[in-house]
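Read the figures in this text as sums done on the coordinates, not as results from a lab. Note that this is a predicted model, so its numbers are computed, not measured. Cβ atoms are built from the backbone, for glycine too; each structure is taken alone.
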Structure I
Amino acid sequence: MSIINQHALDHLSRIDSNFQNILNLYGLPPSWSRPPGFETLCKIILEQQVSLESARAAFFKLEACVDSFTPEQILRLDADTMKRATISRQKATYLLALSRSIIDGDLNLASTTRMSSKECLEMLTRVKGIGPWTANVYLMFALQHTDIFPPGDIALNNTVKELWQLENNQQVLDRSKSWQPFRTAASYLLWHYYLNKRGRSHPG
């Protein structure tokens, strides 16, 4: 079932008028999705705390340094190559840690498609550089889990504070619990609002 389905939209609109107002203003949000796997997870790591455009540029430069985008190829890159690809030292460490965890068998991304959200989060966040935001965004976009609200997402936090007149991120997280079991659809609607107000087309 699509994240953006009528049942989820009806439920959210019924319990909170802010969601109905977003739909009235901007219509349905896109059903954002990405293919599950190593490449997508690397892209999300690169998107940590930077704009989507900056992360894309870094990924394309990194992709040009390898014959194929695989953990084995990433592990062959030295620090200078990573630097030329505009990958920060910290994110290079994260990409190498992810690649090593896959090669060593500590992380099996294929198996995450059969896991619960809790199991996926526990497995992913054992890898250095994959925190709650990165793991939750992967669950939303790549695995299409339906009840996810990524903590620490600046766009979501700012939008919820604006619409519900809240003061801090803990209040935002507490408010998001009332949107269960459709927190992913709620997040998509909130991103949709945030992006349309700024003339953009994709969260990040």
Structure II
Amino acid sequence: MKIKICGLKNSADIDYVNEAMPDYIGFVFAESKRRVSAEVAAEYKKKLNPKIIAVGVFVNAAYTFIEELYNKGVINIAQLHGTETEYYIEILKKTCDIPVIKAINAGNPYPANADYLLFDSGKGGTGKSFDWSLIPECSKNIFLAGGINLGNIKEAKKLNPYCIDLSSGAEDESGNKNREKIIEITQIIRREI
């Protein structure tokens, strides 16, 4: 099972993930309290352990913006949280051949040409959970997000998603990433059930 720590916004966050070694991290380029600029993300990517895959989080972004970040090596995967369609994903893949994670609400139809699906509460980054029983059976690898934290991570593991994706669940009360939580979360996911 893979682990993704999303919403890295401080230099210290990179130190924490380099120590914990999750499989993926996320840089948020959409409107959010965790948003980073392309320039800041590029600097952080230079510090990031090359074994960790960097995901760019976008909402209805211009193809050219995603393409530029991918071609410069700032991100390895695009995570789309807006109203992006199959046609949008097709064009994006033609322009830069980037793997795509498409975030959808459980129960909604999903684009067949996304490489991965991310099931969330529909309110990304808020720490709100949703009814996991609504997640449909599908052949794609699934990222499970939305309100996962140390209190429910073992339950999330039992669903056996491809990847567990945390943002607020890896933060302290002030909204900053917490080293101890990141390390503990990573260890829990890597442990056998």
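Quick look at the numbers
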quantity	calculated
Source structure (of I, II) for helix-only ellipticity at 222 nm (-39500 (n - 2.57) for each DSSP H run of 4 or more, over all residues; to 500), computed value -17500	I
Identity of the structure behind 0.20 (criterion: FRET efficiency 1/(1 + (r/R0)^6) of positions 22 and 102 (r between Cβ atoms, R0 = 30 Å, to 0.05), calculated), options I, II	I
Value 32, 18, 15, calculated as semi-axes √(5λ) of the Cα gyration tensor in Å, assigned to which of I, II	I
Structure (I, II) behind the derived value 2.8 of distance in nm of label points 7 Å out along Cα→Cβ at positions 62 and 86	II
Parent structure of the calculated result 2.9, given that distance in nm of label points 7 Å out along Cα→Cβ at positions 78 and 166 is the read-out and I, II the choices	II
Comparison of I, II by relative contact order in percent (Cα under 8 Å, 6 or more apart) - largest value held by	I
